[in-house]
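Participant: Some structures are shown below for you to check.
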Structure P
Amino acid sequence: MKKTTEVDVVVIGGGGAGLAAAYEAAQLGRQVILIEKNPQTGGSTSWSVGSVTATNTPHQRKAGIKDSADAHFEDLALHAGPLAPRDNLALRRILVDNTSEMLDWLMSLGVVFVGPEPEPPHRVPRMHNVVPNSKSFAYHLTRHCLRLGVDIRTNTQAGRFIVEGDTVKGIEARLPDGEMHRFIARNGVVLASGDYSGAPDLKAELASPEVVPVDPVNPTATGDGHRMALPLGATVINGDIVRGPIMRFIPPAGGNLIQKLPPIRPIAKLIAWSMGHLPQFILRPFLMSFLTTALGPSPDIYKGGGVLINKNGKRFTDELDKPNFDVAKQPDRLAYIFFDSEVAKKLSAWPYFISTAPGVAYAYLDDYRRNRADIFHRADSLEGLAVSMGVPAENLKSSIAEYNRGARGLRPALEHGPFYALGPVKSYVVFTDGGLKVNESLQVLRKDGSVIDGLYAAGSAGQGGLLLEGHGHHLGWAFISGRIAGRNAAAVAAKRKTAQKVAHIMEKQA
């Protein structure tokens, strides 16, 4: 017989949504167990850039910016564009009405932000960026959850729901030693298991076969919660909406300065102060170590003449069409961006940048030369560049010769040495937007709209048709929905506890 642990609330997933849910339930005095399959908490939240979009914040007030949740609501429709009719307006309202309080809450836990920065079509700057890095969220939330007594079980894989009648009563999970264990919740389970960007089968079923071979940013985002809920009658909304494939430079093998900084508050406050007071010539090298970590190349590089070369030294796509799809089909799913010295001159100043990070700065060719020597290649000849890239020289020479003979269309020929390449680049699925159908209390719903009693969902698992275009909305929804789901799951447990006590007293009196 499987061993059993009983608590008030069980949370599945230790990313931003799960940690927020666990915090809120524990803050209400409930016993909480959080199940996380990875060795540490963080999930996709720790893979993010770290932007949170919010209104009526201290940062906005300090900058003299007047803003409102209503304006944010309207601007989200502009971000959604042609997809706007598919948005869940009730959940959009919950998102915008809670961003200011959410940012205050995160700051009260020790998270530090800089900004706000503009991001059109937002009418005013709303994007707040965490410092020193996105691991700050999990660091502070985990610390506070532990202080509140949350039992965090890492390396523990959720398996299936335990259902009695029509009510979810808990889960079965595999412990680190391989043993199966039953975690019973007193009628409150929160599913915060993330998206399915790393699940080829779900991407094929819900999205498109084209994105199946595309690697995820977070390889452990495998849709476990979706798989657990679907047999109960749950349904996925907007499963076909996928952010990707998007090209990014591969991250440095050993990380960089920003990634290695501990996200403790004193360091974060020092960085925030520096960004507001130090001159750019001192600050820029520090910012660039962040910018050139694992960001995407600007499409303008290809418009200016850059071409994509695979590891066999061959050009394989029309760079002005949809090259991100074709990169995922190449050997090892890798490519290099090749250009000559004339294109390189353009990539030294605005408006021809290599990449950018939201609200921080632009990175040019010299920034990559200084900060990402591992992906920066330069040589006086094509043969020398091929050696640096690790590709066959003859194939590279013939590919560029064919391009110069006319395959380039109206773009300039690439014939002026020295020659350059940046890469490898890969195409990634950053996230999938297909979430389980939920109501405004974050209860999971069946396809017919009926409630699956005892089950809540938050974050990407509980996105419920909400569109989260633009930077900073996925993280915002993770924290906001997680807090709501955690509070509601805790409240259900409390109500049922009270009902049990009343029943017991009446039984005695009888």
Structure Q
Amino acid sequence: MKSRTSTLAAVAAAVLFGITGCTVGPDFVRPTVQSPANWRIDYPKAAEVANTRWWEQFGDPVLNQLIETALRDNLDVRVAAARIDQFLGALRTTDSQAYPQLGYGAGATRTRASREGVTPIPDPFNNYFTVYQGSLNANWQIDLFGRVRRMSEAAQAQVYASEQAQRGVVLTLVTGVATGYITLRALDRQLEIAKSTAANFGETARIFDLRFRKGLVSQTEVSQIRSQYQQALTAIPTFEQQIAALENQLSILLGRDPAPIPRGRSIDQLVVPLIPAGLPSDLLQRRPDILAAEQNLVAANASIGVARSLYYPNISLTGALGSTSTSFGDFLTGPASTWSVVAGLTGPIFTFGAIEGQVRSAEAQKAQAELVYQQTVLGAFRDANNALVGTQKSAEGVDFQRERVRQLREFARLSRLKFENGLVGYLEVLISDNELFAAELNFVNLQAARYTQAVNVYQAMGGGWVDVADGLTPRPVGMAPRRATP
């Protein structure tokens, strides 16, 4: 009785120590990052703007519908969601190692024993017999030194990292659809300008042909206007090809076969969204790529503890309770019962650097993850600064180019008027028209760049809008609920 009591006490102590034992390896500490005090371009803080569906500020219902379709049907989003489920399954498997594993077994064996072997079965005994077996078993590896806890910590970090990766896919998808649609509307406008300009030049060429037949203009002037006409015609198929390619690209983002994309407001009718802002340090809490890099660092740090735990002994408890009998009728009776309890202790003595190598490898992986984290943070600060500066400067560029187009239109009007009155040759008209054509196309490019820079700010800043957009994505059957951002 005393022996049994001592055994139970030892098992209870092992259980308690296994639950509250030490955890080897370093605890995670977030690296110190030197963030700038402010941005190169200051905007008023507008956190509520960063957390809304900013794409609706463009004022184009068609764009809103395209983004909602992409969030619902895009295949990359679905792949990212499935990847989260994969890591959740791995976490569940890892966590299970902290608990006893229960199982069962049963079997029946038919045997013929030799009558001529080392232990022969003499006559008249029957040398055929059947053995029936059944058992319940349990096995538990006590996590004295935190190996399983560190494995669980790493698996949990991988889950969080995969969730941030999905947020990154959503961020890229929304900004990609918005940027693609802006570019598409810009190409539509440039195609309109090219067709309109070609039509005007074509009418001028027709008039010049008539004048040439009457001897009013020279062959040189006719050739000049025909060259101008062909230049405008050449731009049309280029824009048409770019439009078709962009429609195909947007179709893939929408998760469907290449097809025409519906249009809403023109490039001139779109509204520039408000610009979100905040302190540079805010990026550390809301950029998906930074959060994912941090969780990868957490996982790498925990892996050091997993590797170091190999230096320490491994204690396991194994038990079995069952029944064995050569007669099925006596199979579950008391005399046929069997049981066993085994406590095991294993540990390394000489491994010739095997464990040391694993620890060193884990430490190197952590060092890499920390450098990647720091590099990601620096890249985020760069992206945000570039986007903010780009927003301001692109707005200035649009204003300057709008005025240039206005002046060139006046120049072209006056040049044509002077030509009609015989004051100048057609060369001046040709120069003014060509400059105006190029300036109008460039103005559209600058308009698109201004809208795109606003999109880039939202992409660079991250923010709660990513969670708003993520809420519009479908969840696969059996998918675990979304977890809050750590």
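Participant: Upon calculation of Kirkwood radius over Cα pairs in Å from the atomic coordinates, which of the structures P, Q produces 29.7? Provide the component values of the computation, followed by the final result.
Facilitator: Working: P: 24.3; Q: 29.7.
Checking each candidate, the match is Q.
Participant: For distance in nm of label points 7 Å out along Cα→Cβ at positions 98 and 474, the calculated result is 1.9, so let me know which of P, Q that is.
Facilitator: P
Participant: Hey, another quick one. Tell me which structure, out of P, Q, gives 27 once relative contact order in percent (Cα under 8 Å, 6 or more apart) is calculated.
Facilitator: Values: P: 23; Q: 27.
Source structure: Q.
Participant: By the measure distance in nm of label points 7 Å out along Cα→Cβ at positions 250 and 442, tell me the structure among P, Q with the highest figure. If you can, show how the numbers build up before the last one.
Facilitator: Working: P: 3.8; Q: 2.7.
When distance in nm of label points 7 Å out along Cα→Cβ at positions 250 and 442 is calculated for P, Q, structure P comes out on top.
Participant: Of the structures labelled P, Q, which one yields 9.7 when distance in nm of label points 7 Å out along Cα→Cβ at positions 106 and 226 is computed from its coordinates?
Facilitator: On the way: P: 2.5; Q: 9.7.
For distance in nm of label points 7 Å out along Cα→Cβ at positions 106 and 226, the value 9.7 is produced by structure Q.
Participant: Ok, one more. Using helix-only ellipticity at 222 nm (-39500 (n - 2.57) for each DSSP H run of 4 or more, over all residues; to 500) as the calculated read-out, with -21500 as its value, let me know the right label among P, Q.
Facilitator: On the way: P: -10500; Q: -21500.
Value -21500 for helix-only ellipticity at 222 nm (-39500 (n - 2.57) for each DSSP H run of 4 or more, over all residues; to 500) corresponds to Q out of P, Q.
Participant: Hey, distance in nm of label points 7 Å out along Cα→Cβ at positions 26 and 42 derived from one of P, Q reads 3.8; which structure? Before the final figure, lay out each step's value.
Facilitator: On the way: P: 1.9; Q: 3.8.
Source structure for this number: Q.
Participant: Right, another one. One of P, Q was used to calculate percent of Cα pairs over 24 Å apart, for residues 298-465 alone, giving 72; which?
Facilitator: Derived from the structure labelled Q.
Participant: For distance in nm of label points 7 Å out along Cα→Cβ at positions 122 and 378, which structure out of P, Q has the highest calculated value?
Facilitator: Going through P, Q one by one, distance in nm of label points 7 Å out along Cα→Cβ at positions 122 and 378 peaks for structure Q.
Participant: Identify which of structures P, Q gives the largest calculated value of distance in nm of label points 7 Å out along Cα→Cβ at positions 146 and 186. Don't skip to the answer; put the middle values down first.
Facilitator: Values: P: 2.6; Q: 5.3.
Max of distance in nm of label points 7 Å out along Cα→Cβ at positions 146 and 186: Q.
Every number in this text was worked out from the coordinates using simple rules, so none of it is lab data. Computed from a prediction, not measured in an experiment: that's the story for all the values here. Cβ atoms are built from the backbone, for glycine too; each structure is taken alone.
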